[in-house]
Structure I
């Protein structure tokens with residue numbers, strides 16, 4: 001799942017997701033867009049907050065994913 005999909009499943013805004021992870025909203029937005037990527041400690045927080053594993057997360061913007 002993409003970060004956007006994980007967030008949408010919880011019906012969270014980008015701000016809510018960022019606060020849950022402990023990062024700035026702009027940083028979360030950049031992760032969703034694929035402009036920047038989280039480091040390992042942030043990935044661990046994402047795994048815990050969204051109850052997923054690293055293998056479950058797609059760190060690419062959805063516009064680059066082809067079906």
Structure II
């Protein structure tokens with residue numbers, strides 16, 4: 001399933017230093033990718049951040065492939 005990250009990843013100059021965030025929240029793509037790189041599973045991330053969805057995580061992965 002291809003995820004369209006354009007509707008999920010947002011960049012606002014005054015938020016988190018203009019880093020790409022998820023749906024206007026203060027959690028960045030870098031945060032999610034770092035958790036995955038540290039060995040966290042999708043479910044562990046979703047348990048720690050219940051406002052995130054699996055689609056958000058997939059959008060972060062997709063976005064990171066291009067930037």
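The numbers here are math on the coordinates, done by the rules we state, and not lab data. Computed from a predicted structure; not experimentally measured. Cβ atoms are built from the backbone, for glycine too; each structure is taken alone.
Numerical summary
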| read-out | value |
| --- | --- |
| Origin of the value 2.2, where distance in nm of label points 7 Å out along Cα→Cβ at positions 11 and 27 was derived from one of I, II | II |
| Answer label among I, II for the case where distance in nm of label points 7 Å out along Cα→Cβ at positions 19 and 59, calculated from the coordinates, equals 2.6 | I |
| With relative contact order in percent (Cα under 8 Å, 6 or more apart) derived as 38, matching label from I, II | I |
| Computed 32 for percent of Cα pairs over 17 Å apart - originating structure among I, II | I |
| Test item: helix-only ellipticity at 222 nm (-39500 (n - 2.57) for each DSSP H run of 4 or more, over all residues; to 500) calculated as -12500, pick one of I, II | II |
